[in-house]
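Below: a set of structures, written as structure tokens.
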Structure 1
Amino acid sequence: MNDPASKLYEGLGLTETFRILADCFAAGGIEQADAEARRMVLACTKLTHTALITQPAQPISAQEAATLQNWCARRLAGEPVTRIIGEREFWTLTLRVMPHVLDPRADSETIVETALDLLGERRHHSLRILDLGTGSGALLLALLAECPASTGIGVDLSPHACALAKDNAEANGLASRCDIHQRRWAEGLEGYFDIIVSNPPYIETATIAGLDREVRNHDPMLALDGGTDGLDAYREIIASLPKLLVPNGIAVLELGVGQAGAVSGLAEAAGLEMIALRPDLGGVERALALTHRRG
């Protein structure tokens, strides 16, 4: 049989099913073949990691076998596993992901970590949080989960993103402390915020065609394309920060590779002060923290 996924059929035990998937993925050049195969099996069967260990011979059903065959083919064609199973672990949360909305990456957790480090004990105060370009709601909801007395606003131009962020807030028990608005960046926002975070589009238009297929073919251009130099969104966001931040408030922006100098230059020209520049786990300067010392 030419289709490796055809080895998946009703009655196979969990361990054997996992091994077939993992071998398919490894042969297809997927780097984290075992981890992705395990995640698919657990998502499809709705079992826990413990069950995979304690019930290795538990058979899969005909429907589960058919689903896994479909999922395997989609993954080998380049669709990310998170989009296939429809969810992503981010910080301490489980978030739904869907087409037309950016799939949040582990690198973005650096933004959350940086904001919390800079807040220190203030995280227990009643703070007002703003997430510009909220997408799935990942940054906003992670911060609200860690700042239990705080409220927040998420803004996104995409109606699909706004709907998804609302669903994720509800699913994680945070809907009562946040509002989601469809608008362009800070347009029409009023009042001051203690924390502002953003993961804006920052890929140079000309380089998008060369991105990995998992990103190029499955993330929305609205969330990727940062214009000719990748800085279009930063220009709009940074221009709005002085009028949105409370005195000594914190803004943390996600950066693309090699953008720290250019973005910090835009911030300095707007009267903002850089207070931290943090790398992600891969060593890329990923989180730029700014403040405004007015008043």
Structure 2
Amino acid sequence: MTTKDNIWPAPAKINLFLHITGRLDNGYHTLETIFQFLDYGDSLKFEINGANSILITPEVPGVSLSDNLIYRAAMLLKPHAKTNAGVVINLSKILPMGAGLGGGSSNAATTLVALNLLWQCDLSVDDLAQLGLVLGADVPIFVKGFAAFAQGVGEILTPVSPPQPWYLIVWPGVSVATADIFNAPELPRDTQPIELKQLDSAILKNDCEKVTKNRHPEVANALDWLIQYAPAKMTGTGSCVFGQFESEQAAAAALLDLPTTMHGFVAKGINKSPLMATLALHK
């Protein structure tokens, strides 16, 4: 990837577990999770111009411009620009929406990080993460770019270095609305908080999994299939599930057996986002 291309990665993430520990008066949930990146995701190309306008291409089906997190991220950053804040952003989208892989949040974070440089905004990483939190609880992890134990609403991040295995990611072909799962009356909201030092001995689970499985039987079917091959979990609020493998070959072999009603890909877990390497190339 060359600097002149201005092509920036927006990697997927998975949640190695997800505990819901409470709910705040503003409706946000407090949680604990470990975020890890995948070496797989979307990419964005930025073409800076003097038009003082922001154009996203192609349009994301079913998402208005005002709701597009890429556009909203650029608009948040625009007042800080020290150059003509015009840009055409071309999105190469391969991550499914409503899948628990953080695609929209990652797109927003990549937009903040790239335009901070290209528009000469000179904001710190912490400033960008704070801006990103306005867009969604997952955005700060993508801005900061390291695997982390997350607390609070997802903004309190402690770097961790979990194993970096190969995963088979299975998408059962359905979109899950995060808000629907977090607003579900039956969602557990009282999991006892743990400390970082307890991670190795704690029983870790995804508190959203049962709710999502009950509302989306396709997710339950995907888990039932994948668990035949490897330990399987759901990421985020779904709909994707992931199985951990010792080698790329083992994950690829399982992928060959994937039912035609499901979709999947093999990816490596990584503890440093490729966005950071791209940022270093451009500096």
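No value in this document is a laboratory result; all are computed from the given coordinates. If you're wondering where the values come from, they're calculated on a predicted model, not measured in any experiment. Cβ atoms are built from the backbone, for glycine too; each structure is taken alone.
For distance in nm of label points 7 Å out along Cα→Cβ at positions 7 and 175, the calculated result is 2.6, so let me know which of 1, 2 that is.
The value was obtained from structure 2.
If distance in nm of label points 7 Å out along Cα→Cβ at positions 119 and 151 is calculated from each of 1, 2, which structure is the one that comes out at 3.4?
The value was obtained from structure 2.
Which structure, out of 1, 2, was distance in nm of label points 7 Å out along Cα→Cβ at positions 79 and 215 derived from, given a value of 3.4?
2
For the read-out relative contact order in percent (Cα under 8 Å, 6 or more apart), a value of 25 was computed from one structure; give its label from 1, 2.
Working through the options, I get structure 2.
For the read-out FRET efficiency 1/(1 + (r/R0)^6) of positions 71 and 127 (r between Cβ atoms, R0 = 25 Å, to 0.05), a value of 0.05 was computed from one structure; give its label from 1, 2.
Matching structure: 1.
Quick check: 16.4 is what I get for Kirkwood radius over Cα pairs in Å, for residues 55-198 alone, calculated from one of 1, 2. Which structure matches?
This figure was derived from 1.
If helix-only ellipticity at 222 nm (-39500 (n - 2.57) for each DSSP H run of 4 or more, over all residues; to 500) computes to -8000, which of 1, 2 did it come from?
Only one of 1, 2 returns -8000 for helix-only ellipticity at 222 nm (-39500 (n - 2.57) for each DSSP H run of 4 or more, over all residues; to 500), namely 2.
Which of the displayed structures (1, 2) returns the greatest value of FRET efficiency 1/(1 + (r/R0)^6) of positions 47 and 263 (r between Cβ atoms, R0 = 41 Å, to 0.05) on calculation?
Once FRET efficiency 1/(1 + (r/R0)^6) of positions 47 and 263 (r between Cβ atoms, R0 = 41 Å, to 0.05) is tallied for 1, 2, the winner is 2.
If mean count of other Cβ atoms within 10 Å over residues 23-30 comes out at 15.9 when worked out from the coordinates, which of 1, 2 was used?
For mean count of other Cβ atoms within 10 Å over residues 23-30, the value 15.9 is produced by structure 1.
Given a value of 3.0 for distance in nm of label points 7 Å out along Cα→Cβ at positions 111 and 207, calculated from one of 1, 2, which structure does it belong to?
2
Have a look at 1, 2 and say which one yields 54, 45, 36 for Cα extents along the principal axes in Å, as calculated.
2
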